[in-house]
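Undergrad: Multiple structures follow.
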Structure P
């Protein structure tokens with residue numbers, strides 16, 4: 001596989017160099033239809049300069065290539081999936097690949113849907129727990145497959161963001177503020193990311209010889225469920241003085257609900273989130289900045305390289321992308337509301 005500036009050379013790269021369409025490049029290299037001598041010369045010269053096709057070997061473009069990726073997501077609502085998708089599409093466009101997105105929510109026969117998708121794309125990225133491991137293992141034997149933010153499956157490179165260390169650091173910070181009765185908000189069984197965040201949360205408590213104030217509140221990570229969490233916190237009362245939420249959407253919804261009930265954040269209850277979506281910056285929510293856009297880009301880049309070099313499946317997974325704690329007012333830190341407006345809102 002040839003590379004230019006560290007990136008794989010594709011049919012789009014050759015077409016750009018030759019000043020012709022990708023269809024023309026395909027016709028010239030496969031010899032499927034006649035082309036003018038001038039056009040043929042441009043394409044062959046560009047391909048040779050880019051080392052795309054070893055002319056002496058007479059190698060042509062694979063006839064079954066689609067120049068397309070498949071991306072399987074649980075849903076598209078919310079800022080997390082929007083950012084991941086934007087990152088993915090930006091990288092795919094760089095490589096000249098189109099993206100076919102399948103959303104698993106409300107589908108009765110997901111396995112069949114994905115099986116049909118494999119006939120239309122060159123590789124798949126499967127995010128979170130959208131398919132069981134057995135189904136993933138079957139798919140990866142048919143088509144290059146990369147996993148995103150889920151537990152590893154043998155033979156599938158896995159792209160993740162760091163969760164445990166950042167969650168430990170965030171919980172330590174709350175303890176350093178004098179908070180003693182912490183509760184985790186989110187279902188550790190719901191996704192690998194939330195499970196790892198909960199593990200980091202517990203690690204911080206165990207370091208200090210402490211235990212959580214109550215079992216995790218297993219809320220769906222959506223602002224619509226903030227009222228349910230607020231009700232549970234009201235039931236727990238003084239047993240809890242800090243809530244560590246598994247994402248920002250839920251934390252921000254909870255902040256609004258608590259304020260409406262006369263609970264002052266952070267005076268009565270410290271509150272944190274995860275992701276660092278835009279609204280968190282203006283609401284003063286302490287959180288963890290997760291590289292959502294970069295996750296999408298890395299997944300697309302890794303799949304593109306895997307499609308062109310299947311041996312990459314046997315190499316170690318990419319290192320988890322770093323996540324960073326961002327401290328604002330909801331944890332008890334001093335916070336200047338104008339920092340987000342002035343573009344100075346950044347991790348410590």
Structure Q
């Protein structure tokens with residue numbers, strides 16, 4: 001103890017606190033035996049409990065001060081599985097927010113583009129002690145109905161990255177997707193190699209964010225760049241292989257296109273098709289979310305620009321909004337900034 005004081009006072013070396021099992025158990029609302037099993041990586045502990053224990057340990061050791069409650073809020077976050085590195089990174093950001101001690105957060109991956117599955121998982125929160133839910137919304141009546149049911153059980157819900165028109169959600173956290181689409185269209189109109197059609201790749205019609213990006217892109221091209229009209233919108237199901245096959249088919253039917261805007265995931269499939277067809281240098285490609293993959297595509301010239309949103313900020317703002325709602329405080333709309341990343345400004349940009 002004396003050595004710790006000397007190190008901190010005279011050498012300005014911070015001493016990391018080691019969380020004790022009883023205080024971890026109290027903060028995570030579990031038994032000391034459960035904490036022991038988690039810390040020693042033993043079996044017979046659910047994934048949600050393991051997350052709560054590790055977040056409580058991190059909160060104590062980081063010196064975070066939880067809200068004055070007998071225990072942290074319990075939250076669940078639903079994200080689509082196999083949706084790429086940006087979604088996986090977002091899940092890790094929620095774990096970091098959970099480590100601040102104000103909430104225990106369980107991230108659950110649900111089958112992509114399956115509204116019935118998402119609706120069922122939302123309803124499963126009832127009776128589990130879950131107080132708030134953030135989810136990447138699928139715009140489907142079954143999801144709408146599940147959100148209304150959660151509200152009836154006083155479970156607060158928030159739409160994340162893709163919105164949903166419902167009075168039952170407390171708000172939305174993400175970028176202005178129409179502005180993102182307009183930004184992509186503006187870049188396409190200014191930077192494409194010349195006059196010619198633009199193709200839009202979408203993940204389908206279940207994400208409102210994809211529809212809004214498409215609308216924004218079409219609007220600005222029609223208004224300011226009529227020489228680069230939108231040929232059509234094609235669906236690759238937000239999937240690498242789907243985008244690969246759709247892009248190959250598109251290029252064989254319309255070799256005259258000068259640009260592709262991918263409003264969703266699966267950029268790897270588009271890049272592979274452009275490379276194999278020999279069009280990577282003459283067709284402009286704009287996609288979303290800076291990841292290690294899209295960074296490499298920007299650097300080697302396979303992609304021309306990435307429209308990005310900060311995932312770390314999205315996680316923090318989502319939890320802040322839900323806690324404010326749980327505390328009956330007003331929630332101010334907080335739209336994340338639309339960021340433009342190219343190979344010329346990539347250094348210093350973060351995947352956050």
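FYI, it's all coordinate maths here, none of it is from the lab. Since this is a predicted model, take the numbers as computed values, not measurements. Cβ atoms are built from the backbone, for glycine too; each structure is taken alone.
Undergrad: Which one of P, Q has helix-only ellipticity at 222 nm (-39500 (n - 2.57) for each DSSP H run of 4 or more, over all residues; to 500), as calculated from the coordinates, equal to -14000? Write down the numbers at each step before the final one.
TA: Details: P: -12000; Q: -14000.
Value -14000 for helix-only ellipticity at 222 nm (-39500 (n - 2.57) for each DSSP H run of 4 or more, over all residues; to 500) corresponds to Q out of P, Q.
Undergrad: While we're looking at this one, here's another question. Which of P, Q yields 14.8 for mean count of other Cβ atoms within 10 Å over residues 99-106, as computed? Please report the intermediate quantities before stating the final value.
TA: Details: P: 14.8; Q: 23.0.
Derived from P, not from the others.
Undergrad: Looking just at distance in nm of label points 7 Å out along Cα→Cβ at positions 51 and 115, which of the labels P, Q belongs to the structure with the highest value? Kindly include the intermediate steps, with their values, before the conclusion.
TA: Values: P: 4.2; Q: 2.5.
Sorting by distance in nm of label points 7 Å out along Cα→Cβ at positions 51 and 115 in descending order puts P first.
Undergrad: Still on this structure, I have one more. Taking FRET efficiency 1/(1 + (r/R0)^6) of positions 19 and 211 (r between Cβ atoms, R0 = 41 Å, to 0.05) as the criterion, which structure among P, Q has the greatest value? Intermediate values should be presented prior to the final figure.
TA: Details: P: 0.05; Q: 0.35.
With respect to FRET efficiency 1/(1 + (r/R0)^6) of positions 19 and 211 (r between Cβ atoms, R0 = 41 Å, to 0.05), the highest-scoring structure among P, Q is Q.
Undergrad: Given 22.8, 76 as the derived value for Rg and Dmax of the Cα atoms in Å, which of the supplied structures P, Q does it correspond to? Don't jump to the answer; show the numbers that get you there.
TA: Values: P: 24.3, 82; Q: 22.8, 76.
It was calculated from structure Q.
Undergrad: Check the numbers for FRET efficiency 1/(1 + (r/R0)^6) of positions 91 and 179 (r between Cβ atoms, R0 = 35 Å, to 0.05) across P, Q and tell me which is largest. Intermediate values should be presented prior to the final figure.
TA: On the way: P: 0.30; Q: 0.85.
Evaluating FRET efficiency 1/(1 + (r/R0)^6) of positions 91 and 179 (r between Cβ atoms, R0 = 35 Å, to 0.05) on every structure, the highest lands on Q.
Undergrad: Who wins on mean count of other Cβ atoms within 10 Å over residues 75-82 among P, Q, i.e. which is largest?
TA: Looking at the calculated values, the largest one is Q.
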